[in-house]
Structures are given as C-alpha cells and as structure tokens.
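Have a look at these structures, which come just after this line.
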Structure I
Amino acid sequence: MKIISAKTISLTFAAALAGCGGAEDDLTSDQKLALALKPYFEQQVAWHPCDKARVPSISENMAASARFRCADLRAPMDWGNPAKGDITVAVTRLAVKDPARRKGSLLFNLGGPGGDGILANVQFYYQLTMYPPTTSEQQLLDEYDLIGFSPRGTGLSTQLTCASDERLSTVWRSRDTSVPTVDALLRNVELKSKACQKNPLTPYINTGQTARDMELIRVVSGDAKLNYIGHSYGTWLGAWYAGLFPQRTGRMVLSANVDFSARTFTEGGLLAQPPAIQRIVDEIIGPYAARHDAHFNLGTDPAAIRQLFEALPPALQAATLFALGESNILKMSGYIDEGVSLFVAAKGVQQILEQSPGGTQEQILALARRHVFSPHSRANQMALGLATKTLIPEYFRAKQLSPFADDALRMTTEESVLLAVFCNDTPALSTDRQFWIDKHREYAQRYPLGSSLSGKSVVNLSCLFWQPPQPAVIKPTIEQVARAPAIVMIQRQFDGLTAAEGALRMFDKLPNASLLYLKDAYSHTSYPSGNPCVDEPVTQYLLNGIPPPRRVDCENNRKLWLDAGNELEL
C-alpha cells in the first residue's frame, strides 16, 4: 500500500497539476495520484431525504425536515491507490435555517472505533435544544451546518464484517489467570484476527484512511477549513487529521481524550482503561456507598465494594461484570445509585446462594423475592430488580456455559472495525506472547473490575496475531499535531474510558492546545457538558475562533444524587 501524503490529497492537487501541460507520462507519481483523486473531490453530492428504513432511530419530525438530508459519498478504498476500487461514506447534514448566515460546517465523531456517527449531529442538536439554548448556543446552530457520518466500515457506509466457521472458546471468568483460560483468550484473539484479515476491506479500515475521508467531506461541503468535535476515539481521529492537514484544520474540540502522544493506541487507550475504571470504583462508588450506608447496607468502609466483589463466587463475579458492562454505571455519573445497588444485589444473592447451595434458578429467584437486601425500601427494590432480572439469570447461565460458543464466529461491524483500527493504525505494542500473558495476570490482580470490563482482558486487543505486524499507515507525530491552529481539549478527572493522565500528557506536548479540566467530575460525556465553565468558552471558540486560556480548572457543578440531599428514584 502506497503511503499517501496529506499534501497530495488536499485541494493542492490543482497546484500540483498546474503548468504540467505535457503527456501524462511526464507527471510525477504524486501528480498522477492527484489526477486520479480529482474526481472524488469534484463529485456532485446528491443530498436527498433520509430513508427512515435505513436510519430508523431518527424522529418523524427530523426525517420530514427539509433541512435534514442524507448522501452517499464515493471514496477510494485506498487513498494511496484509487485503482483498487471505491467504497461509500454515508453522511447526514442538518443545514442552517438561513444560508446567508452560514459560517461553515461542523463535523462530529463521538467515539469508537467502530461507532456509527451518522446521527451524531442530530444528537448534538437535541442536546443544545433540550432546554432553551443560550444566545451563543443558538447562534452556533444558526451559523453551522451540522454533519454526521458513518466512518468507513460502519453504519451506512461500506461495512466491514469478520466471520469464520470456527467456534470461539468460552471465557466467562475473566479474572481467571489459569493456563486454560489464558490459552482460550489467546486462541480467540488468533481466530478473530484471521477472520478479519480474510476480508479484503480490512487493510483499509484505519484512522489514516478515515481522516482522509474527513478531508473529502470538508472539500465537498465547500469549507476552507474543517471544524470538528471529536469525543473519545474521535479525539484520536481528530488529532490524526490535524497532524495530516494542519493548514486545513479549523476549530477543533476534543473531549475525553485518548493520548495521541503515545506510540500506539494500546498505550494511549487500552492499557489506561482498567486502572481508570478501577479508580472510579475505589474512589467514587466505594466512598459514596460508605457515606450512605443507611441506604445501601454495605458498611462504612470505602474499600468494602472491592472486597465484596473479590469474595463473590466466580459465576456471580461474571454475572456482576456482565451487568456492569451492559450499563452506563461506570460511564455516566447519573447512574451511580444503580451502580451501588448492583453491589447490594450481588451481596444479597451471595447470601442466598450460601444458604441454599444447589438451589435451582427458580428456587433462588423465589428466595430473592423474599430477601431483604437493604433496610431502605427504595434501595431494597432497586437491588431486588437487579438481582432477579440480571444477576441470578446470568449466574446460572455462566455456570452452564460450554467450553465453546454454540455458533460460528460472527463479529459485529463494531467489533470488526475496532480490531482493524487497533491493529492497522500502529505496530503492536509487543509481539511477545509472554508479555501479554504477564499483562493479563497483572491487570486481573491489580484492577479486578477495571480489567474485566475492558473486553474481559487486555489480551483481546494485543494484535499478537495480526499480519503483517507493521501497518502500512504512518501515525502523525504529536509535533505534527502541534502545527495545527488552536485545539480545545476537555477532560474529566475521573473518566473511566479515557484516563485523565493520558490527556494531560497529550496536552503538555501541544502548545497550540487549551485544556478545560473538570475536577472531581465522573463521567465519559462530551460537549455540551452541562457545566457553564466548559460549555460557554467552547461555544465562543466555535463562534469566533478565540480559544480559552491555556488551562482552566473547572469545579464539578453536579453533586452525586444522595450527596445533594435527594432520595433514591426507582
């Protein structure tokens, strides 16, 4: 795969071709590539009403709006060699009401990799209009077209799927560091890697290619600069674009940052997640439960939750982790009471199992309905619901799992793109099998909840079996990102999915960046944040291009529910 320069595919292809005048054989290789790419940049975009059958989650009002339109852009599968064929990049646009006031477009990516952002623009619009917007927020909506897109491989764009006839090994006890479990983890990683690499689209699913798709969106939108809001993985993508196209980077907001100064996504994101998640349990949820023992009946020791989890029988640990992974408990601060109640439920189920060893699922469910999980009536009802609807069924399912999954390997589009991006973006952090075995064991012990929620094991995204080990794309350096105009970063201190330490390292190496740092804030959410200390400076930056001061530490303006004097809600 040819490495294509950012200069080649920007609109400077016109300058590259100007004055050639001779036969095509006289052109340089870059000029020939620019000539081949020219039709993509000059394509006419066929905006059309969005088919609600293709985008079922849009509201009837939005689907019927003349301002909301869909389009399919034609892009080369390989920006370095367009002769390999085309893919489709799906986009949506929520246009300004008055074209005379239009300042430009604002593009969104709210995370992944593998997440579909086709309606990220609509989500942003509803966030700003859920309550009457401020004057500056309304001005923002009046001056920017809002653009969402499905990154290549996802959603309504050309999709990547990975499949094979092999059956995965079942790994339900993620903290197990025994040889059979580690071997099963490694076997699954190898099967998934082989399945993905059979798909001819896989080599072209990476952040470098997606960043160039964003450049295409900028050009066909008629914008001189790309204005962008990226969240979580979207920060990695935005920084990559800024490193490739610093002169084309406009107003860029990056929230919940993956450390782009790291050599690999694994260092910048994957390995930072388990300790960040565990910190939420140890420093937010545990102390909160201890402060409100009258509600949760877990004791006044902040370490009680970690101790409780580690004492659960393996199958109940698996059920608890399943419930945590299926919820927003460790992502959104508004779910902390549900989070603590889950541990209340786990404690109660453990007591029931100890009192009735060998009981059937129906017998344990019947006992749970008579069990007192907490003396506080609402906390008791919350725990009862979690126990009967999730924990007990998942406990018995975990006990009955066969050594292998029942069906052939079928990865979702999100799983497929996640693996491809991780392993195509940068070389593997290590191709030493023992390195990853040791890392799995270390994390399972040090971060019992955090490591289990990060895909069950750090081994899963090790890229140990990815061929070739050296990707064909080249990640821009942090110094190249620093050549772009002002970037505004937003980071919460207790973000469980994108650790604050990584964001701070990245910020320190970007003299062109401003940081809005939310102290004590616990969530993984984007702008608008609900905190005026963040939202107003970001809105003003998007409107006038003037960034906030180099660093602003914002106080958390949202107390946890019971700390604020509220009662539990069912």
Structure II
Amino acid sequence: MSIDQQYLEIDDSKELKFSSRRSVVHSTAGIVSCTQPMAAAAGLKILRMGGNAVDAAVATAAALTVIEPTMVSPAGDVFALFHNAKDKTLKGLNGSGRAPAALNVDFLAEKGFRGPKLPPNSVHCVTVPGGPAAWVDAIEAWGSGKVTIADCLAPAIEFAEFGVPIPEIAAGLWYRGYQIITSNSENGKDMLMPDGSTPKQGDIWINKRLANTYKEVAKRGKKGFYEGIVAERIVKVVQDKGGVMTLDDLKNHTSTFVDPIFVDFNGLTLWECPPNGQGILAQLAVGIVREMVEEKLVPPPSEWVLNSAEYLHMITEALKMAFRDGEEYVADPERAKVPVAQLLEKSYLKQRAREFDPKKSNPQYAPGLPKTANDSDTVYLAVTDKDGNACSFINSVAGLFGTGIVPADSGFPLLNRGVNFVLDKTSLNRLEGGKRPYHTIIPAMLTKDSEIYAAYGVMGGFMQPQGHLQVLFNHSVFGLDEQKSLDVPRICITPGHVVDGVTLTNLNVEAEISDDVVVKLKELGHEVTMQKRYDPLFGRGQFIRLKKQDNGMIVHSAGSDPRGDGASFPFYE
C-alpha cells in the first residue's frame, strides 16, 4: 500500500489509544505553524505584504523572542531548510555561532575547568550568536525580494515596545527560569515584570530594550547587531564575567549555506542539515531501522503495532546506536573530518542493524566506526506559502534562558551553546577558538519522488532526532494525519545510572503508554521512567504537509503540538 493510499484509507472511527485534541488545519495559500499564536500572526502579516515562506519564518522567529525569551533570543542560533517551489531545490542554512577565538581547552584548564564539559551557565558557554545574521542572510538569499529585514522585525518591535500577553506554557517556563536570570546577571531583572516577578498567564509583557535592539538591526542590517552599541554591550558583559569574546569575534561571524543530507524510508526521503547539527542522528536511527527490516530482525512496517513494547524496543535501540555515533563523530566540519557519507552508507547502517537483539536491550553500544583523531530550549516553526515554497526553521538559546547572562540595556539573554563542546583534546568536538559546537537544533523536511512532501520538526535538546523519527513513523507507517502524528505519546532516551563505569540509558515513557508495555520493556532490560503527559522533556513539534491536487492547486495540511501554546494558522489574502 502506498503512503497516500494508507493515508486516505485510515479508519477515523477506530478508537485511538491516546489523547488527540486538535483537528488538522488546511489551507490553499499557506500556513504558519509555531508555538505561539501571536508570533504566527507576525508571519501571516508578512505573507500578506507579499513575503514568502522564508520572510514569514524570520518574522515569526523574531516575534517569538519577545514572547518566549526562555527559548529563543536574538543572541541565539538558527538552522533552516528551504524548498524553492520554482526550481524544486532544497537548500540549507547553518546559522550557528563559533567559540571566541581566544577560548580553548588549555585556557579553561588554567581557570580550573577540568571537564568533561563546561557548567551550563558559565560565561565560557557563550558562543557568537548566529541568529540575526542568519535572519538577514536567509531573506537576502531565499526571500521574496518584496520585504526587508526591517519589515520582518516590525511585528517583534511592536510587541516589545507596546506589549504582548504571555500564554500559559510560556509563563510556566518563565517561572522555571527565574533563578537562572536572577542569579547569573545583574541585568536579569530586565527579563522580569516591574515588580520583580515573572509574567503570569495573560500578563502584558513589555520589553522596550529589545525593541531598541531590533531597531538597530532594522536600520543597519547585520552591522546593527555585530558591530556598534549592541555588540559592545555583549562583549562588555562577557568580559566583565571573565570571558574572552571580543568585538572581532562578533564582526567576523558568518552564516554557512549547506547542502542538506538525506536518507530514504518507506517511500519518503528525510532531509536534514549536515553536522555540526545532530540531524544525522535522526537519519542514522531511521536508516538502522530500515536495515533491521531488510535483515528480517524485525517484522515489516505493515505489522508494527504503535507504541507496543516490541516497537519501542526497536526504535530505542536504533536511537541508542545513533546517539553513540553522534557523541563520537558529530562536530564542526570546518574544523574536523566528520564521516557523514560513511555513516549514511547502506553497508554501515546494515552493520549497525545487525547489532540489534530483539530479545534484550544493550546497556551501551560502542561507536560503529574506527575512532579518529537535555534541558535544551528551542522554538521550531514551519511556514508554507501560496507558491508552494516551504521553510523549516529552528531558533534557540540552548538552555532555559541560555546562560542567563543579560547584556545591559539589550533586553535579551545570551545563549549557552558552548555547553555542548567537550574538554577532551582527543574528541572531534573538543572546544577550540573559532569552532562551532555539536548542535542539537535541527529542522527537517520530507520529499516523495523528488517532490516536496512536508516541513516538520520537534524541538527540545536531544529529544529532537528522537522526535523526528517518531513523528515520521507515526505518519508514514501508521498513517496518522499531521495532527495525530504529533499527539502520539512519545519516548525519550536520556543518560541513566552509571554501573561499573558504564552509563546506562534511561527510557522515559510518556503517560498513556500502557503499564503492560512498560512491564515488557523492563523485562527486555530497559531502565524505564514513566513521565507525565505533555512533559517538556518530550518536545514540541510542528508538521505541514503539501499535496498537489489534480487541478494543480496545493492543499497545505498542518498540525501543531499540544505540548506547546501554539497552533497552525492558515493564510488567507
């Protein structure tokens, strides 16, 4: 049965084994899908001005920095994928920043840092923010040409200057981050209400300092952030705290346009940005499962049972192998030889698949190639437009409020992406000046027969490749629609107990996965922790599918994760 046949023939009357509380949103002119409705409104405004999916994605991301500063800030990083409907090309953008030139392992050792990693709120975790440069570069390279960066920042400036109400989940995360922004920066009070509290649901949040920051970028483009008063404020607060970032580090920052990498599964092709992002981990796990099927180690997909113990055991073991390889091989390809092609070769994926034991869990897999010399906070959004362009876009400060360090009069916290470097000099991902760290944020796209099929993603640190796999299988194997594919209860693997020097994998299981399944997983040797439904651990995703009709019209169909405040909003001119 083809994917489209399967998709159309799903019996909606069949009783679901999980909560699904939203309908799919449809449009013929485009959709903005993100975690905050007000941010989606910013994207829709740009579409009405004649902007395309990329322009709207930038406007949406900028608006999210006002509403969800716990997750995203102008001092964050960006990765993006863009499908150009005119020439049917798929392109990528790596908008992640690099470590300060003077920062290295030896310097940190002299300061008493022995590793294996930096503390998450250390000033030395502040890498050069890649976000504003990526926004400008994406608009200039892929935008419609009808709107400017100033146009795309205008809604965010308006929200910040005149106020915007804060929704429930955003308010809750703000409260969780109170200690981070109040204990690590004397300017942290700038991210609080006038009475010193965090915003509550429905409170109007005003951030005129952030509005002024964006006015600099609107007026001067990239120079408005990477040179001048904004850059000087960033460097001053970093250096005041013992960091080594300089104005040259900011001035010399560049984005990188990249060729996306891919793996095929069940009639679809999964596209990701290449390392230093971890998108390759999703592809490794998907490819390993594909080869498990070919090797007859597991039943064919038509016989899988959604969230059964056998199914969850299969994907958990594939993810464990992928993460072990990611830990070993994912790094900045400008500074290390990352074996991307070798990792995605069918022969290698088959080799990994043969390590799978359907009857028991492996405590820890070894890296698959010869050795050579999760509280992350992110916003993912997807946008499509009337021409059939699609943008898969992700923006992040890494941890909750990043480092919690707020430059004076700036209105935003600095990211802590450098926490993903390691201080082991033998690692490909070792910290070096001017190097990009292992990056968790990953946008995804799907194609079918070389035609665009969907833009999707699941945010949330190391949950992201796990979410990409699960949502893909929910849709392509089990035939669930764009909304239900996001609603399905998820698993998330995290580091567990250390036994005899080996770090075991903890299998976190979201509520509504049955107790019987949990018992069977434990019998297979998994260390299982049951978590509450909609816990932030399991991420928040968006999914927009595009399907061309016989008359040439494109139907855009979208879902938005119930684990977030947002929804999918159709565009109408």
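What follows is calculated from the coordinates using simple rules that are stated; it is not laboratory data. Note that the structure is predicted; figures quoted are calculated from it, not measured. Cβ atoms are built from the backbone, for glycine too; each structure is taken alone.
Values as computed for the structure displayed
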quantity	calculated
For helix-only ellipticity at 222 nm (-39500 (n - 2.57) for each DSSP H run of 4 or more, over all residues; to 500) computed as -10000, the structure of I, II it came from	II
Comparison of I, II - label where distance in nm of label points 7 Å out along Cα→Cβ at positions 32 and 224 is highest	I
Which entry (I, II) yields the derived value 2.5 for distance in nm of label points 7 Å out along Cα→Cβ at positions 64 and 280	II
Structure (I, II) behind the derived value 43, 31, 15 of Cα extents along the principal axes in Å, for residues 40-103 alone	II
Winner on volume of the Cα convex hull per residue in Å³ once structures I, II are ranked, highest first	I
Highest-scoring label, criterion being mean count of other Cβ atoms within 10 Å over residues 336-343, among I, II	I
Among I, II, which structure scores highest (criterion: mean count of other Cβ atoms within 10 Å over residues 248-255)	I
